[in-house]
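Values in this text are rule-based calculations from the coordinates and carry no lab data. Note that the structure is predicted; figures quoted are calculated from it, not measured. Cβ atoms are built from the backbone, for glycine too; each structure is taken alone.
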Structure I
Amino acid sequence: MLTLMLGQSFTPPMDVLRVLLGQDLPGLSFTVGQLRLPRAVMAVLAGACFGLGGAAFQTMLRNPLASPDIIGINFGASAAAVFAIVVLSLDGPAISVIAVISGLLVAMLIYVLSFRHGIAGTRLILVGIGISAMLKSWISYILSRAAAWDLQEATRWLTGSLNGVQMSQAGPLLLALLVFGGLLICRTRDLETLRLGDDTAAALGTNVAMTRIVVIVTAVGLIAVATAMTGPIAFVAFLSGPIAARIFGQGGSLLIPAALTGAALVLVGDFCGQFLLPSRYPVGVVTGALGAPYLIYLILRANRSGASL
């Protein structure tokens with residue numbers, strides 16, 4: 001509600017409610033209904049997708065670094081989107097479809113390359129980091145040959161932004177959240193047993209291989225669709241799980257808490273980038289500024305304790 005009330009001008013809560021109920025208020029119907037509301041809805045849905053997908057990977061692999069934006073899945077969707085914009089001169093839904101398909105294919109490639117008598121979290125992370133480095137180079141190469149207009153559009157997309165979003169874009173995000181998120185939450189028990197190790201999970205009756213496949217497909221689906229709609233909003237998938245664990249504790253599943261945390265991160269990050277900083281910044285810049293120090297802290301803490309990530 002606050003994001004609908006606050007902006008360059010303050011809108012009283014009763015006026016916001018009247019707009020949401022369909023009343024036509026001169027000026028406010030456009031400001032609240034067509035500018036603020038689509039932005040807020042997309043922030044909540046995209047953040048929930050990123051948070052849920054990231055927490056699923058981190059839980060499955062028992063590693064806080066096993067996040068889609070660390071292991072390169074986001075870069076798979078980004079590389080395909082940049083190629084579609086610059087080389088194929090596509091726009092709109094076509095870019096989204098290509099980005100989703102590419103994200104799924106990159107996830108499959110990482111899984112296959114890291115599979116050796118099962119999946120080890122550290123091996124998957126290292127393979128993912130290598131793939132993401134290759135994709136970053138590919139993106140840089142395409143951008144170096146792009147025309148000025150295409151370069152501007154591709155750069156805006158790569159940053160992760162809610163600028164110009166429309167309510168019609170919320171449909172695919174909501175569908176992905178209901179379908180992929182629903183399947184993921186149905187696997188909560190099996191996913192939680194993977195925390196205990198593959199052998200223990202199998203002894204408790206969990207089909208480890210099938211659970212991994214379902215979790216990977218659904219989590220990648222969430223991340224890829226969200227990335228296709230808003231661009232790769234940096235570190236939301238990475239931060240949501242650890243922040244949710246701090247707030248809600250680690251006694252139960254973090255899937256729903258991480259989804260709520262991701263929604264809050266994107267919503268607050270977008271508001272800060274628009275109104276609380278000296279200049280206007282896309283939400284991906286704000287979340288990137290938050291996530292990078294935490295990543296460094298996590299690595300330093302592991303080094304000091306002698307633990308492996």
Structure II
Amino acid sequence: MNSQLKPIEIPSRLEQSYEELTALVERYAQVEGVTGTAWSALSFFRADAPSDRSCAMYEPCLGLLLQGNKHVLVGEDRFEQEYGHYLINSIDVPVTAQVVRASPQEPCLCITLRLDPVRIGEWLSEVKLPKSTTVTARGIALSPASADVLDPLLRLVRLLDAPDDLPLLAPLIERELIYRLLTGEQGTRLAQIATAGGQGQQIARAIHWLRQHYNRPLRIAELASMVNMSASSLHHHFRQITAMSPLQYQKVLRLHEARRLLLTEGCDVATAAHRVGYESPSQFSREYSRQHGAPPLRDVMRLRAMAPLGECAELDVSA
């Protein structure tokens with residue numbers, strides 16, 4: 001008789017955190033789509049089946065995928081978000097997202113924490129940043145999730161079960177999480193947008209103007225002057241951060257908003273085209289087909305067959 005005990009496999013700290021987070025999010029996110037929480041910056045996403053591509057506007061945020069698989073297309077860049085990685089986004093950017101692996105038994109589950117660049121800027125003077133603080137990378141990227149990031153995020157989600165503690169403790173935990181992000185490998189990415197007078201903040205101002213005036217003619221020289229950059233510098237740094245030129249960015253905004261108008265407000269094609277800034281309905285239809293994979297009416301009929309409102313109903317380019 002062999003009396004030697006078999007070794008017990010103890011889950012790692014990271015795995016235990018993932019398991020608890022997954023259980024908490026699945027409990028709160030009972031229905032598909034986005035679920036808000038008592039902490040306004042925190043939200044959950046659930047999908048019970050793979051989806052077609054959908055348009056969205058990503059604000060500065062931290063996004064952690066707990067289960068399933070999701071693809072995000074930004075300009076010509078494609079990000080495959082999988083278990084064990086979080087997405088960090090430091091600037092407003094229109095994206096095309098797609099859930100590629102999900103089922104009712106194992107839904108795609110995500111946590112999103114919206115980040116405030118103003119508050120991040122206020123904390124920069126207290127944080128020792130990574131050595132490189134120049135604009136050298138996209139405003140959006142994936143990183144492996146470490147315990148330093150996962151632990152405060154888990155504690156923040158736990159607080160949802162303690163509503164009396166949430167108002168006092170959540171700001172402290174959120175600040176800790178921002179500190180971990182700023183001192184980690186994505187610190188430069190966040191700092192470049194929050195640093196006053198930096199090129200990242202100049203691009204953020206240009207993006208804000210484009211979101212407010214997406215339906216107006218775009219003159220690069222005028223936009224560059226508004227943000228105190230040369231036209232060539234604006235074009236270079238804008239593409240470096242967003243993976244798009246200013247004109248491409250404006251086009252994506254227009255076509256995403258047009259899709260929302262067609263889908264949720266019942267506009268005809270000519271009206272939607274005019275409202276987002278197109279003078280030629282035929283040019284609008286051509287560019288819409290290239291962006292969304294089908295002509296406007298066929299695309300909208302397909303989306304309505306999939307879901308009454310679709311994810312594009314949540315896109316507001318002027319927010």
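Match the computed value 30 of relative contact order in percent (Cα under 8 Å, 6 or more apart) to one of the structures I, II, and report its label. Going through each structure in turn, the value belongs to I.
When FRET efficiency 1/(1 + (r/R0)^6) of positions 201 and 257 (r between Cβ atoms, R0 = 25 Å, to 0.05) is calculated for each of the structures I, II, the largest result comes from I. With respect to distance in nm of label points 7 Å out along Cα→Cβ at positions 217 and 281, the largest value across structures I, II is given by I.
Given structures I, II, which gives the highest value for FRET efficiency 1/(1 + (r/R0)^6) of positions 177 and 273 (r between Cβ atoms, R0 = 30 Å, to 0.05)?
Working: I: 0.85; II: 0.10.
Structure I gives the largest value of FRET efficiency 1/(1 + (r/R0)^6) of positions 177 and 273 (r between Cβ atoms, R0 = 30 Å, to 0.05) among I, II.
Computing helix-only ellipticity at 222 nm (-39500 (n - 2.57) for each DSSP H run of 4 or more, over all residues; to 500) across structures I, II gives -23000 for structure I.
Here distance in nm of label points 7 Å out along Cα→Cβ at positions 185 and 297 has been calculated and equals 5.0, so which of I, II was it run on?
Values: I: 2.9; II: 5.0.
Working through the options, I get structure II.
Looking across I, II, the calculation of log10 I(q)/I(0) by the Debye sum over Cα atoms at q = 0.06, 0.11, 0.14 Å⁻¹ that yields -0.20, -0.67, -1.05 traces back to I.
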